[in-house]
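What follows are several structures.
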Structure I
Amino acid sequence: MKGDVYYGKGIRELKDEYPDLYELVSSINDTVWDGKVLDYKTQKLIAIGITASRADPRATKKQIRSAIEVLGITKEEIVDVLRVVLLTSGMPAFSKSLQILNSVTEAIEEEREDKA
């Protein structure tokens, strides 16, 4: 992922304790997020859909936040992804993800207002 930002628990500890494993994870990361055919924005939207469909609140929140802050992905674009989640994974995953999206966008708005 861009800038070696990892969302999995324990990855930071790998860097110091098991540098060979950390390098492997980094290598896989660089290979996945290479943008050869799909651009990074499209890949990020797919990642949001996957984490949302798994009803993984921590990962969904982190994916949504970085999508908005790093790539400027809009709330509307994310809602389009969540529509697919509704169709493929059902109402619970959709509803939870929509709540996460709303809380993240509200938090980002508050942060922007505090800076202004």
Structure II
Amino acid sequence: MSSESGNLLAGIPASLVAEQFDLLLQTGACRLERIVSIGHATPPGEWYDQDGDEWVVLLQGQAELRFADEDTVRLLEPGDYVWIPAHRRHRVERTSHNPPAIWLALHVYGVG
């Protein structure tokens, strides 16, 4: 495996029509990606229901995350992280515009 390097906070566009997903690492058991959200949210009435587990950390900006089994929205600030087990329905209610919300998401398969 070659050594790759970069900066997770570099190369952020000024605006995006849709969230930007940058694949950083892919193995048989996991996928690591940077997600850039600029005022994006999950469309009304839609929920993520993923086959694998996900660990996500917010590196910059703010975001609001809602789980179908919780009554309140979770406000995420830089440094906040969340473990999302497979099939736990969730959605992004809001992300900041300035600064953009930058996430690091680790998707894990075949755990548990």
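The numbers here are math on the coordinates, done by the rules we state, and not lab data. Predicted, not measured: the structure shown is a model, and the values here were computed from it. Cβ atoms are built from the backbone, for glycine too; each structure is taken alone.
Name the one structure among I, II that distance in nm of label points 7 Å out along Cα→Cβ at positions 31 and 55 of 1.8 was derived from.
The read-out comes from structure II.
Assuming 22 is relative contact order in percent (Cα under 8 Å, 6 or more apart) as calculated from a single structure, say which of I, II it is.
The correct label is I.
If helix-only ellipticity at 222 nm (-39500 (n - 2.57) for each DSSP H run of 4 or more, over all residues; to 500) is computed to be 0, which of I, II is the source?
So the calculation was done on II.
So mean projected area of the Cα convex hull in nm², computed for just one structure, reads 8.2; which one of I, II is that?
I
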